[in-house]
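Following this line, the structures themselves.
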Structure P
Amino acid sequence: MNSKELIITFIKTSCAVNDMLAQNLKPFGISLQQFNVLRILRGQNGVPANLSTVQELMVNKMSNTTRIIDKLIDKNFVARDICKENRRKIELFITKDGLSILKEIDPIVDLTEDKMVGHLSATDKEKFVSYMKQLKVN
């Protein structure tokens, strides 16, 4: 197998995984990027995050994070406050509604992920992750 065939297979698989996850999120009215932001904010465990923190942790670095957060605020899944110590700094929090929607979505995403890779052994998964980390993408 040559490099081009490997990369094309990788891209096709990546797109298929994204499509499958996006289809499972569609009934909830959120995108994969919005789901990613919600998970990042939940992972903050109540500690406020700023825009750069969210951007740094996002899976898709090319996303328009400000627009994504604005949409989540409109849906009442995220709250934005002005920092008391530095009025130029914006603090982001996941709301109760955001936590609630994740509680609904998590089992569905878990099932989808298991459908895609659950048949692989733990060793195969570890090898796969190891191979992906060896790619020179920077």
Structure Q
Amino acid sequence: MTLWFPISDTALWLAFIAGLSLFFATLALVPFVVLRIPADYFAGEHRPVSSLARVHPVLRIVLLLLKNLLGFCVMLMGIAMLVLPGQGLLTLLIGLMLVDFPGKFRLEKWLVRRKVVMLGINWLRTRFNRPRLEVSQNP
């Protein structure tokens, strides 16, 4: 590989280790997040009010900026993993879900409504004795 790209072997190993680490981190974090979603989170037309709404406005802005910065960094790692070792699409999707943008809740609902996604989420929730997700059929 180093014949095609002028990259050192150390950089390739670091990229491989980072990709492998992110893979195992997603194996732990995705179930954690899915199990914490309230069963009625997607039941309404609009996103439920966040617990951050009760936090001091300055602290809320700082936390939102940090979350968006983290999401942007994760998206960049996902883009890099499209050509480097690692699960680029999953990492890119996780980064996208961290970033705030208009229409994000509709995108999340659209994704959760997919049959395969809903089956996987509800299988995991049932396995850990959590109620199944309720999703409204309205866009």
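Each of structures P, Q was scored by distance in nm of label points 7 Å out along Cα→Cβ at positions 12 and 36; the highest score is held by Q.
Relative contact order in percent (Cα under 8 Å, 6 or more apart) computed as 22: which structure among P, Q? Value 22 for relative contact order in percent (Cα under 8 Å, 6 or more apart) corresponds to P out of P, Q. Out of P, Q, choose the structure whose coordinates give FRET efficiency 1/(1 + (r/R0)^6) of positions 52 and 92 (r between Cβ atoms, R0 = 30 Å, to 0.05) equal to 1.00 when calculated. Going through each structure in turn, the value belongs to P. If Kirkwood radius over Cα pairs in Å, for residues 44-99 alone is calculated from each of P, Q, which structure is the one that comes out at 12.5? Answer for the origin of the read-out: Q. Taking distance in nm of label points 7 Å out along Cα→Cβ at positions 28 and 68 as the measure, the highest value among P, Q is held by Q.
No lab work stands behind these numbers, since they all come straight from the coordinates. Note that the structure is predicted; figures quoted are calculated from it, not measured. Cβ atoms are built from the backbone, for glycine too; each structure is taken alone.
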